[in-house]
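Multiple structures follow.
Computed from the coordinates by the stated procedures, all read-outs in this text should not be read as laboratory data. If you're wondering where the values come from, they're calculated on a predicted model, not measured in any experiment. Cβ atoms are built from the backbone, for glycine too; each structure is taken alone.
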Structure I
């Protein structure tokens, strides 16, 4: 049986650019909504022609700030995907949103358009932290947005950023307890990282922004695991926590190395043993669609070994780990080509990995050492 397909739709526009963000986001004074709706639908049709016979099990509107999309455009994309592929009965349709009041006001219309899950970029409830992060909402707006999301959508999640400069353990525990009190079935909890090309990278290079050291960050991570587990939202991926059954199905497709079509500016996809990437700059994307009928910039064949190692690198982020037999079947390679069995045995003896039959995973003790573990276990050449 053919596995279902995931669909990612990128909306590139934001009200402002956050200093930590390295996503493909752009600030524009005006957006021609009709042009953008037609371009996204054209890009979608191109992917559907190449992926016939599949059903879509999840749609994810990411950005940028997709809650700035007109609900009619969201509805048109969902309807087109349903017409071209068909949606599974339990199709998860997620839209990322900011807590600004003007965006929250559209929640009812977005739900009517077909969105059934929302992921809110809260990041913090503290006004000083929000200012530091360059966020355009207040703590009160964030609280109201979560309540509105729970009222309008079947499922809701929100993001927080921790391990910030000067943040102590007790401060984070209070903030996380507050977040858990909302009772959402999913939380994404990210340690602040310095991404190249961002304003925070410039400040860090000058010594004006210093993150907690490794030991402090580890203490914050351990506290996060204990508190979310006690609240019934255990970690299922490095930074993602969910009540069992409320994991992000769309993101699980990425981490399990399933096929997904990516449309919209800068969107990446993995389909038919190919990696795809759209033009990033909005104007270049529109020009490409007008010229070619799609926004593709790069379409590259992925050799079997690259597919296998990508599946390893993504899948070992998950608490469930990876299915080595599945990777063998999808790549056509034996596991000896992409797994260092001696390294696995050594790390398992240290309590950092575990293997049961074809299932291989990183333990709770090993997850903070994930990058080092991957460098030892994954055969990249």
Structure II
């Protein structure tokens, strides 16, 4: 039996992070039945129940240390963990897990990671010192590799793959429709799924909220249904309701808490997605639903470029305009098939790249199996 520990931002209700965990655990179980999985989580009981794995509390230092000592390999990821855009404490937390793992001579893999921003000379030096000692790195974006190289991370082999969530399997269309019916969402009109989040660094404050509201109103007037899809609860519910409050027309919001594969299925019922959240856009791509992205982070810009989908504006600079957004959505509805064809072509490539994460992990697992076999043979002698 191989003991594998996953360290990520899990148990906080963020659908993107939970999607990567669901995809990782499902794929590892299918690929390597001899692997015993444990995940660090904010709510370990929930994580244990949801994914049928072991789980420990992320802030219980003794439990975390025991899990590291017991493990054969530690996966840091997926998601953007090596960053201090949210807080330096978060960066130090994930670096300390990697450092501790290497002190105990454990294999460490950065799995489908995004990198940055990492601000401050000391923080960048710490990343260089710690990450240079990991065994393998897979990154979901090209610019993340550049960030690591700029910080002096050059020793481990770095592979550009794609977000692990691309491998997530969806619930059926029928189940997704039943969820929408239960939520009293009308299915007789085209539905535009909208995903927004709070962004305190937005130029001009809540201007983007008002512009999105105006654009949504314009589309409702044209006979479309607008459905807000919160990807992190309760945070996104609050922001979604801010937009709904600014709207003059009726709109809807998902009230229940859904699992990642359920959200993926629900997004598959949309005709168009207007989204800020990365995994809303990735789910949209997986289901071949055309999208317009609203940029607040380089990762959004990167995937819009990779998917060849329109950029609806930049939250960071305040470059959000209701008229332009409306025109973009109108244009997409006129050419939905063309955008769907683009996504059909792109998603196959991205799925293959995402599968490389688990293939590269499997190489490391095979090395561990061989080492364990040698040790067992030594013990027999």
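With helix-only ellipticity at 222 nm (-39500 (n - 2.57) for each DSSP H run of 4 or more, over all residues; to 500) derived from the coordinates and found to be -16500, which of I, II does the value describe?
Going through each structure in turn, the value belongs to II.
Figure out for me which of the structures I, II the number 0.95 belongs to, where FRET efficiency 1/(1 + (r/R0)^6) of positions 112 and 304 (r between Cβ atoms, R0 = 30 Å, to 0.05) was derived from the coordinates.
Values: I: 0.10; II: 0.95.
For FRET efficiency 1/(1 + (r/R0)^6) of positions 112 and 304 (r between Cβ atoms, R0 = 30 Å, to 0.05), the value 0.95 is produced by structure II.
Taking mean count of other Cβ atoms within 10 Å over residues 192-199 from the coordinates of each of I, II, which one would give 13.4?
It was calculated from structure I.
Continuing with this model, one more query. For distance in nm of label points 7 Å out along Cα→Cβ at positions 200 and 248, find whichever of I, II sits highest and give me its label. Walk me through the intermediate numbers first.
Values: I: 1.6; II: 3.4.
Comparing I, II by distance in nm of label points 7 Å out along Cα→Cβ at positions 200 and 248, the maximum is at II.
Now a separate question. Work out the source of 3.9 here, i.e. which of I, II gives that when distance in nm of label points 7 Å out along Cα→Cβ at positions 288 and 352 is computed.
I
Starting from the value 0.85: which structure in I, II was FRET efficiency 1/(1 + (r/R0)^6) of positions 320 and 368 (r between Cβ atoms, R0 = 25 Å, to 0.05) calculated from?
I
So if we calculate FRET efficiency 1/(1 + (r/R0)^6) of positions 24 and 224 (r between Cβ atoms, R0 = 25 Å, to 0.05) for every structure here (I, II), which label has the highest result?
Across I, II, FRET efficiency 1/(1 + (r/R0)^6) of positions 24 and 224 (r between Cβ atoms, R0 = 25 Å, to 0.05) peaks for I.
Say we calculate distance in nm of label points 7 Å out along Cα→Cβ at positions 64 and 88 for every structure; which of I, II gives the highest result?
Top value of distance in nm of label points 7 Å out along Cα→Cβ at positions 64 and 88, among I, II, belongs to structure I.
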